[in-house]
Structure I
Amino acid sequence: MANMLYPLWKQALLSASTNSRIDSSSGTTPRAAFIDTGTYTTVQGTRDTHDFYNDLSGVYPATRATGAALNNRTVTNGTFDADDVTFSAFSNSSVSVEAIVIYIDDASADSTSRLVALLDQNITGIPFTPSGSDVTIQWNASGIFTL
């Protein structure tokens with residue numbers, strides 16, 4: 001698998017759909033969650049049809065409202081960035097974390113919280129097996145992703 005922006009987010013962004021903006025003035029909260037790719041569909045064609053948090057499987061935390069918030073977001077020259085995130089006391093030794101999903105939590109429901117990106121390349125500390133300790137995700141110094 002490789003880092004990807006969800007095609008349906010790009011489509012929503014280009015058509016100015018509700019809950020497609022990720023910048024700090026959007027009034028929504030972009031969040032990050034862990035993905036166990038062993039239980040999440042890894043076939044590209046299938047992922048291309050995923051648009052909201054409820055399409056995910058193998059995601060931790062299981063509910064969108066408890067993912068790690070991406071604070072101090074910036075968008076500069078098409079590059080999205082935010083502060084590093086920490087998942088406190090993350091434990092679930094029955095899973096393996098191989099990726100991170102970024103989504104826009106619109107504070108309504110999993111079925112309206114838009115998927116933005118699936119990241120599994122160039123992220124320090126990924127993959128790992130949760131052990132109950134804090135897990136800090138350090139984003140690339142050049143930003144999280146670029147359009």
Structure II
Amino acid sequence: MEWRAWFDQNWFQLAQTLSILGSVWLTRAAVRREARARKLTEYLALAGHHRELWSEIHRHPTLARVVQAEADLLANPLSAAEAEFLNLAIVHFQSGWLVAKDGGGLLSLDVLTADVQAFFCLPLPRLVWEQTRHMRDPKFVGFIEHALKKQPSNPE
């Protein structure tokens with residue numbers, strides 16, 4: 001009956017302790033749920049910006065050259081509109097890098113690396129990157145340069 005005597009004397013402290021532990025658990029669950037929601041919101045915003053950015057190529061045919069592998073920079077130098085679009089695209093890549101770096105599985109660094117390899121092998125994006133990389137976040141520059149040095153993976 002020692003247990004009963006202890007419980008009679010300490011039931012209030014036990015109830016307080018259990019309440020505190022329950023509150024901590026509920027807070028932890030709420031924080032995790034909020035973090036997932038925030039990551040999803042960031043990803044959806046990034047996807048919206050992606051759609052908006054790339055639809056510019058369809059709205060303005062003069063930008064079509066930025067995704068052409070055979071673009072001749074000697075015959076037709078980079079235009080101001082192309083440079084502006086490509087700078088926005090690079091900022092978009094940086095936003096994607098920040099989301100992927102944060103984790104959460106919505107956008108992986110491997111997928112982003114493949115996109116970097118495909119995009120920056122094109123003549124116009126590569127030119128704008130070379131001209132502007134010194135003005136960008138050094139960690140982002142390191143990510144892009146590392147991605148460009150890797151061999152692209154060939155899914156069979």
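A short reminder: the numbers here are calculations on the coordinates, not readings from a lab. Quantities reported herein were computed from a predicted structural model and do not represent experimental measurements. Cβ atoms are built from the backbone, for glycine too; each structure is taken alone.
Taking helix-only ellipticity at 222 nm (-39500 (n - 2.57) for each DSSP H run of 4 or more, over all residues; to 500) from the coordinates of each of I, II, which one would give -2000? It was calculated from structure I. Can you tell which of I, II yields 23 when relative contact order in percent (Cα under 8 Å, 6 or more apart) is derived from it? It must be structure II, since only it matches.
Could you figure out which one of I, II the value 0.95 for FRET efficiency 1/(1 + (r/R0)^6) of positions 53 and 133 (r between Cβ atoms, R0 = 30 Å, to 0.05) was computed from? The value was obtained from structure II. Comparing FRET efficiency 1/(1 + (r/R0)^6) of positions 37 and 117 (r between Cβ atoms, R0 = 25 Å, to 0.05) across structures I, II, the highest figure comes from I. Could you figure out which one of I, II the value 1.9 for distance in nm of label points 7 Å out along Cα→Cβ at positions 29 and 125 was computed from? Corresponding structure: I. Name the one structure among I, II that P(r) over Cα pairs in 10 Å bins from 0, in percent of 9, 28, 25, 12, 8, 7, 6, 4, 2, 0 was derived from. The value was obtained from structure II.
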